[in-house]
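Q: Some structures to go through are shown next.
Read the figures in this text as sums done on the coordinates, not as results from a lab. The model shown is predicted, which means the values in this text are computed figures rather than measured ones. Cβ atoms are built from the backbone, for glycine too; each structure is taken alone.
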Structure I
Amino acid sequence: MAARSLEIGPAGLTVARTIENLRIERGLGQRQLAARCTALGRPMSNTMLSRIELAKRRCDIDDLVAIAAALQVSPAALLHGPGAA
């Protein structure tokens, strides 16, 4: 039986929107944010980040922590959405 892809739920969609909003608010391009994540020890390409922001790739916990650190917010701020950061 082939494994089926898991749908991204409401929390994942909130995280995706929040990452994009915070990145834009901070004046960062996707390449810049991906480079920050890589510098923090979580290798990430701008394509990976783009797919996370578009909710086409799941943001795992390690991605979440690295992106939060790169954006200088807590991981909880990404989970709670706009206004929580």
Structure II
Amino acid sequence: MASMNVSLPDLMREWVQTRIDSGQYASVSDYVRDLIRRDQELARQLSVEDIRRSIAEGRADGTTRPAAAVFDRIEAKLKSMVG
């Protein structure tokens, strides 16, 4: 497993420590891993919502688009979210 060093303002460091002291997390690493997992899930949910929205828009306006064009649009959206 790789390691990273992260600098935090004192108030954020104290916040993380209170989460650990309360027993919600075993360590700083555990807390950060949970935040990353939640962020990954949010990104996944957003991509599913984009697909559903695209389908709904296509049905609502009565026009059709080639599947390749729809997938290209979704792929571009996902790439913009990742950076």
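Q: Could you tell me which structure in I, II was used to calculate distance in nm of label points 7 Å out along Cα→Cβ at positions 15 and 47 as 2.7?
A: This value belongs to structure II.
Q: Given a value of 2.5 for distance in nm of label points 7 Å out along Cα→Cβ at positions 7 and 23, point me to the structure among I, II it was derived from.
A: Clearly, the read-out refers to I.
Q: Now, a different point. Comparing distance in nm of label points 7 Å out along Cα→Cβ at positions 31 and 55 across I, II, which is largest?
A: When distance in nm of label points 7 Å out along Cα→Cβ at positions 31 and 55 is calculated for I, II, structure II comes out on top.
Q: Thinking of I, II, which structure, once FRET efficiency 1/(1 + (r/R0)^6) of positions 39 and 71 (r between Cβ atoms, R0 = 30 Å, to 0.05) is computed, gives back 1.00?
A: Considering all the candidates, the number was obtained from I.
Q: The value -17500 for helix-only ellipticity at 222 nm (-39500 (n - 2.57) for each DSSP H run of 4 or more, over all residues; to 500) was derived from one model only; which of I, II is it?
A: Traced to structure I.
Q: Taking Rg/Rh (Cα atoms, Kirkwood Rh) from the coordinates of each of I, II, which one would give 1.22?
A: II
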